[in-house]
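No lab work stands behind these numbers, since they all come straight from the coordinates. Note that the structure is a prediction, hence the values are computed from the model and not measured. Cβ atoms are built from the backbone, for glycine too; each structure is taken alone.
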Structure 1
């Protein structure tokens, strides 16, 4: 009887972990640090689940109530102090900049929306990218939070303004 109970408990634990993205596909993390003169910081996790990547972000130090452009950039280099060393948006296919439901760069992501305290928590799924393999691999790329909202129209940047936080996406 105890073996049956143990087997059921283990099965439930494994199923729960898989549902939460734990123990599934490859994972990566990005620890956002403020660029010079800014306060935005946070943690972003990436989990591969089949042909999609689940993104969970928690960011603080944003403009209260503001929207902020949020993009993967081509270079994993935050050394410049202003985030410009990350280069442009990650765009291996040469696609136009845009929202997720239209043609877009591989590095285009939904906006961060801060609450009245300047904190943002968001979870979404990306298609067409991967962790650890292929030309659409996010590992080793830069992650940027911008000061302003992304208009998803202006090419190639979205007119989201200065880079207020920077990280390198690292495989875990």
Structure 2
């Protein structure tokens, strides 16, 4: 084996090492993206476990669909605070989905149905707030989120216990 042959072999080994390094880096990047996505979903799920949100949810779901500001105000400040809490929660979720931090399918599976239910109750109130305060961006991301969920058919989707009744654990 000549010095030229050794140099060629070293060059080939170097190229293979570079290709391996690029492939390994790409694999690591994909794993990082998946881990980041999974963590975002987990944090989203945890955020709905907040006792204050649960209390707000219970108050708002006791209201009629299309509640107006006058009726909301007449129920007391805790109802207005609950409407704001619910709205801001989904405002944040909508923005996170739009910015690809949280995947839409995970959010739709987790809380899609009740985000639609809550919007059906609060949408008239939100419109009144927009008009009264000349603030068309009030709960803009929440409305955007609801419109995307409706487009996806979440409102007509079967509940998970029916849609996935034949599910089996992977082995």
Structure 3
């Protein structure tokens, strides 16, 4: 995992919804930025999609921007292709860009391992949190609350220390092209 305090690697990617290329600098939040590696087909992402949309609406108004990135190999996983990402963004009411990382370079730079994978950067784009949304998983009976990510965002907004004991996210592995990773 990326070390806490690491500066967010810059990127320029195509937004599947607007079909325009956007970069991190233009999308970053005034107080913080959440970068999520997600995809369309993963059951772990589908499980948390409603909470992701809800959290984005709450925290975007507080100065934290949300950015979703899909880095999966679309040749072998066509359900993750950009035109279907656009449909997912509409269905799930994403109020944030859903970017397509065709080369998978961004996922590699962020050491993203699975979908969903969450990163919270501060106003200076320094990594403050990386890990899970909460303890809920498909089928484990735990309600999706978003408490781990929410607690980190709340601490960031209040200028408090974020607990460094952060649980890694669990989900589907990112689908690498040619298993080159």
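Match the computed value -24500 of helix-only ellipticity at 222 nm (-39500 (n - 2.57) for each DSSP H run of 4 or more, over all residues; to 500) to one of the structures 1, 2, 3, and report its label.
Derived from 2, not from the others.
Give the label, chosen from 1, 2, 3, of the structure having the highest value of distance in nm of label points 7 Å out along Cα→Cβ at positions 75 and 163.
The maximum falls on structure 3.
If Kirkwood radius over Cα pairs in Å, for residues 43-90 alone computes to 12.9, which of 1, 2, 3 did it come from?
1
If distance in nm of label points 7 Å out along Cα→Cβ at positions 83 and 139 is calculated from each of 1, 2, 3, which structure is the one that comes out at 0.7?
For distance in nm of label points 7 Å out along Cα→Cβ at positions 83 and 139, the value 0.7 is produced by structure 2.
Can you tell which of 1, 2, 3 yields 25.4 when mean count of other Cβ atoms within 10 Å over residues 35-42 is derived from it?
3
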